[in-house]
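Down below are the structures I want you to see.
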Structure I
Amino acid sequence: MEHQKDTISAIVTPLGQGGVGIIRLSGKESLNIALRLFKSSQKHFTSPKPYRLHHGHVYSTQGELLDEVLLAYMPEPGSYTGEDVVEINCHGGPAILQALLEETLKLGARLAKPGEFTYRAFLNGKLDLTQAEAVAELISAPTKKAIPLAQQKLSGLLKEKISSLRANLEEIKQHFCLAVDFPEEELEILPPTQLSPQIKTILREIQELITNYEQKHIYQDGALVVLTGRVNAGKSSLLNALIGKERALVTPIPGTTRDYLEEGINLKGLPVRLVDTAGLRETQDEVENLGLKRGWELLKQCDLCLLLIDIEEDWSEFEDKVLESIEQEKIILVINKIDKAETKPLWLNQCKLEPIFLSAKTGKNLNLLTEQILKKLVGQQKEQQSLLVPNLRQKICLQQAQEELEKLLQNLSQLPYDLLSLHLDVAIRKLAEITGEITTEETLEAIFSRFCIGK
């Protein structure tokens, strides 16, 4: 996305009908365009005072009344984008908003691209790249618990953390540069081995950020939980019980579910994608086999598997195949239909998995299962509100910096300073990519193209 000097315009409120809708303009001609459409209700109005709402009406270029509005003007650099910005608050009907947007385009504005307002804020130094990404994460926060994770980064805390790590690495680099540039001088240069504690401290801080991602990113990205088991194990009944409505058909006929069903739920603040897969069995039905194949593919991608078995059934090769497909840490064994029998199955004595006994039909012990799902997915770590949680792009950059610093540590007493500096330079560059101080046009395009138009 190229940095355009022209004025851009877009509807910044969601599609559909609402009480209020907003058109935003950004660029040097924002105020001129807005004033050609706006007529104040104040008799002696000449120009809007910054950061105040001004009541009036907007008219088309042909003089047709469009709507009663409130207009706000935010001059550069004290605006979101760092440019002159005008926002026109009108009634939230799609026809009104579209008509007003078209009038701004007729007067010389260009329709904004996805994320272009935030992109300009980044280029004008109003936000760094971690804060820009946090804007998108805040908008797309799937539950209330994801909001503080985005707010932490939007406030600049991750930027400050990464900048601190970079500064510490730059300090180490100064030692290397002095040793390379002035080898004959009697300067106080620490030997490489004495820099080891500093590097290890930086590595611990980087690992903490990576661990935060691994433990908490699902609050933003969501978790995939797959229900699997043989036919008539009660997967569809359990799906219905967990989501609180009759989503899946439940019959005693084997193979009722022949493809997977997916539903999203909010599990105490954790967004979860629940997937009910086709019952495991041998079948000649081509459609059912396709459903079974999809089920196995989802099983390999899942964050957690609920392996269901009827309390009256024996362990079989199908359960063994599930255990061979994914790590046991990702499996919760659910022994279902305890409303039919109370005796624990004998095969349980040889099973290494800790089971949850429940009845999907009556809901008995369903709360124990939801607690175990949360424990498996997020553990019992400190509250996520206190954590800095990088996103996937940022985590990859941190891992790449970590790899270079680990190589640096391994060779600290073996390689000369100039070669050691190569690992240090890459680590510093990877941290700079997180904040956007060093970046590529492709990276920026990938980030901002995911934004909505108007932000």
Structure II
Amino acid sequence: MPQYDYDMITIGGGSGGVRASRFAAGQYGVKTAVVENMRIGGTCVMRGCVPKKLLVYGAHFAEDFEDAAGYGWDTGRPTFDWPRLIANKNKELDRLEGVYHRLLRDAGVDELTGTGRVVDAHTVEVSGPDGTRTCTAKYILIATGGWPSLPDIPGIEHAITSNEALDLAQMPARIAIVGGGYIAVEFAGIFNGLGADTHIIIRAENILRGFDPAVRDTLHDEMTKKGVSIHQETTVQSIEKTAAGFSLRLNDDDILEVDAVMYATGRAPNTKGVGLEEAGVQLTAKGAVVVDDHFKTSIDSIYALGDVIDRVQLTPVALAEGMAVAHTLFGGKPTTVDYADIPTAVFSTPPVGTVGLTEDEARKNHDVVIYQSHFRPMKYTLSGRDEHTMMKMIVDKKTDRVLGCHMVGLDAAEMTQALGIALKAGATKADFDATIGIHPTAAEEWVTMRTPLREAEAAE
């Protein structure tokens, strides 16, 4: 009789947890189970990247219709139906959830519907619609992800987060988005593109803290040109429900009247109620699970990955961590994840792509040369749209190695994936210069930037 019910039980059915479980079962033949109390697919598929990008696509059609006139098209006056967009988005999420269920089923992974709680080093309690049961496992994997966090201010119960913003019954005509990170600027692009009077409220002096200054400044300028109002160095003191919507009192005692208030001020590791502290698993002050390079916690049989460990909150990173856990525990191949030069994108309007070091980061340990370009995309030459692309390359002066690439503009995400390969391979500026460009494209700018910025210009 087996010592345990499973070789591994995973609490959390998001991208990382599903990847680890199905590869452990499918590739290494072990018995695994996934415990999930919501929808299989997790934040990215159900409440994040996928539905958000579908809404980004939907919002961008407004500009596409306008631009079509410059190319000889008379589209008339288009109308927009928010409930239809949400219904179609939900239909696609249903399809994707079915794909996840099939992947788990085909790999032989058991799905346990309910809330998982760690009882001890080898036991998980599952509270579900059919009651409570306990299961044992040689290993327990914590993949419970993160959850939006809200500040404690008067009236915060009236605020929504990205979770609810994706399923609003009606689109607000006026919306305030509190926060300046990637979630905030992405939703600002969505609601502004669909015609809402959109406000971003940030405590800092600029959006996208931690990104390269050229990215931050360029996106700020482009979003402002599109009509987004960015309230810098501003905080919300209170939210009051009114007959017409909501009234926000700001730190300068100004009042902002809106129909919806969305907070995107951060996400917290989802560790409350999971039983980790009681089981002796070490957590940080923020509630993140502490793990070593192989994702083992302070308990030898308990592992953790994804947003709950608060390293790099990106779905492809969680997927890589899931593969590493499967290889380490069942493949006899202790595997780590390399977090350097991870390409990332912000699906703002216009979008952002970035890989490698920012200029500030690079200057700490390198003597750098900066190349930068700013131009109007060819697509907008006939339509007359006032939107510009920015590309920036940071090069180590001594070794010629490219340390970072940063872009704001059309197709930024698509280009950055390829740039990520180049930086991971250690490409030099000479390698870029020796590459023939594809004409006419914006991408050819990466291989034709020849003149570096002067020091004074780079410092601005």
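Here, each number is a calculation from the coordinates, and none is a lab measurement. Nothing here was measured: the structure is a model prediction, and the numbers come from that model. Cβ atoms are built from the backbone, for glycine too; each structure is taken alone.
Please state which of the structures I, II yields 33, 18, 11 when semi-axes √(5λ) of the Cα gyration tensor in Å, for residues 68-171 alone is computed from it. It was calculated from structure I.
Suppose you compute Cα extents along the principal axes in Å for every structure in I, II: which one lands on 86, 80, 39? Answer for the origin of the read-out: I.
Given a value of 3.0 for distance in nm of label points 7 Å out along Cα→Cβ at positions 132 and 164, calculated from one of I, II, which structure does it belong to?
Working: I: 2.5; II: 3.0.
The structure behind it is II.
When Rg/Rh (Cα atoms, Kirkwood Rh), for residues 276-355 alone is computed for each of I, II, the one that comes out at 0.97 is I. If you rank structures I, II by distance in nm of label points 7 Å out along Cα→Cβ at positions 300 and 372, which sits at the top with the largest value? Largest calculated value belongs to II.
Given -13500 as the derived value for helix-only ellipticity at 222 nm (-39500 (n - 2.57) for each DSSP H run of 4 or more, over all residues; to 500), which of the supplied structures I, II does it correspond to? The structure behind it is I.
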